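None of the figures in this text is laboratory data; all of them are computed from the coordinates on show. What you see is a predicted model, and the numbers here were worked out from it, not measured in a lab. Cβ atoms are built from the backbone, for glycine too; each structure is taken alone.
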Structure 1
Amino acid sequence: MLAQAAHEALTEAAVELAEARAQAGPGACESVQTEIKYEGYLARQRELIARSAKLEATALPPQLDYAKVAGLSHEVVEKLNRVRPCSLGQAGRISGVTPAAVACLEVHLHKLGLLHPNRQASANAAFLP
């Protein structure tokens with residue numbers, strides 16, 4: 001009895017799927033399959049976009065003394081002083097400035113009270129697709 005009910009439910013679902021495929025067309029089915037296959041990659045890309053937007057929105061004060069930022073190498077301090085980036089995102093694009101150095105800058109801004117993660121998180125939510 002249970003097997004018969006399961007068989008009927010699966011048959012009904014198969015018929016509904018066949019009808020949906022006929023209505024949507026072959027291109028739509030391929031599109032759905034592709035979205036399902038790559039959802040993990042797409043989610044990761046959305047996270048990277050959100051992180052990039054957050055870094056771009058985080059301004060660096062023009063008078064910031066990079067030598068006082070804990071964890072930065074002398075080479076990174078020199079490059080930051082030479083370029084004087086306007087944001088964490090711009091700092092991260094400087095050749096030789098590592099993601100760890102950007103994280104040090106972020107922590108330093110937080111210690112100075114210049115970084116407000118809750119405000120930025122809500123402001124950057126608009127950038128997510």
Structure 2
Amino acid sequence: MLLMFSSAIWADDDDEIVTGCHFSMAEFGVEAIQICIKDNQAARAAVLQYPEEVREIVVRCSRGKEVKGWWAVKMCIDKDIEAEAAFANYGREHDSSMEKCKAEFGLRGAARIKACVDQAIEADRSPRN
């Protein structure tokens with residue numbers, strides 16, 4: 001099942017995209033503004049197609065979209081989905097790092113948790129002085 005947000009929820013979003021792109025890209029000219037608008041509309045369309053099972057990720061990553069833009073929302077979602085898939089490859093020996101990182105960064109998403117665990121794994125591999 002696809003994650004279908006009501007089109008009414010995003011009805012005014014085109015205005016927000018246009019305004020945001022004008023504001024953030026004005027110094028680069030009309031072409032940059034048009035690219036920004038097109039890219040954000042395409043990213044929004046992609047976000048609306050994510051499956052229901054990643055709804056929590058979509059909702060979390062969509063916070064602040066007015067500031068970051070839809071391309072950043074999509075990147076956040078993709079990184080979190082990728083990170084959650086990678087967790088299956090971590091061995092049991094990394095459970096304590098995983099729990100510590102979840103406690104510290106859980107609200108920031110799977111990609112941030114993965115970065116924390118990866119850092120802990122790398123620190124464990126590094127020779128100690």
Structure 3
Amino acid sequence: MNIIFKLSVVEKFLDNGYRKLIWDKSKQLIGKISTVIDIDKVVVLGSFTTKKERPADVDFIVMIKTKDSGEDWSTDIQFVPSTKFGEETIADAGKWMEEKYGKDNYQIFEFDVSDFNGAVGI
């Protein structure tokens with residue numbers, strides 16, 4: 001495994017406008033998240049770290065500091081803009097879920113952000 005801990009290494013992956021855009025937006029998002037969640041480290045991986053000309057996204061593993069060091073859990077979150085692109089991303093995820101799990105074996109549902117307000121514990 002070739003893990004590099006210096007953010008300056010990312011420059012070699014910013015060889016076109018699209019890559020610069022998705023990196024900039026992703027970096028801004030991680031910066032905002034770090035103001036409310038105590039982050040231990042951020043690891044960048046996936047197709048963004050390859051020579052693929054147009055990766056779909058930037059994948060991160062964000063290790064957070066928690067009160068309970070003995071718990072093992074994870075959450076996948078995909079951040080997309082609230083635009084037509086975002087809606088298309090949701091539709092594509094539905095197609096993927098149907099292919100992977102079968103038409104009658106999954107459900108996609110939506111929450112209002114207020115349903116999560118006041119959640120504590122991390």
Taking mean count of other Cβ atoms within 10 Å over residues 68-75 for each of 1, 2, 3, which is largest? 2
State the single structure among 1, 2, 3 that was used to calculate helix-only ellipticity at 222 nm (-39500 (n - 2.57) for each DSSP H run of 4 or more, over all residues; to 500), giving -21500. 2
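Out of 1, 2, 3, which has the highest value for relative contact order in percent (Cα under 8 Å, 6 or more apart)? Walk me through the numbers on the way to the answer.
Numbers: 1: 26; 2: 21; 3: 17.
Structure 1 gives the largest value of relative contact order in percent (Cα under 8 Å, 6 or more apart) among 1, 2, 3.
When Kirkwood radius over Cα pairs in Å is computed for each of 1, 2, 3, which one produces 16.6?
2
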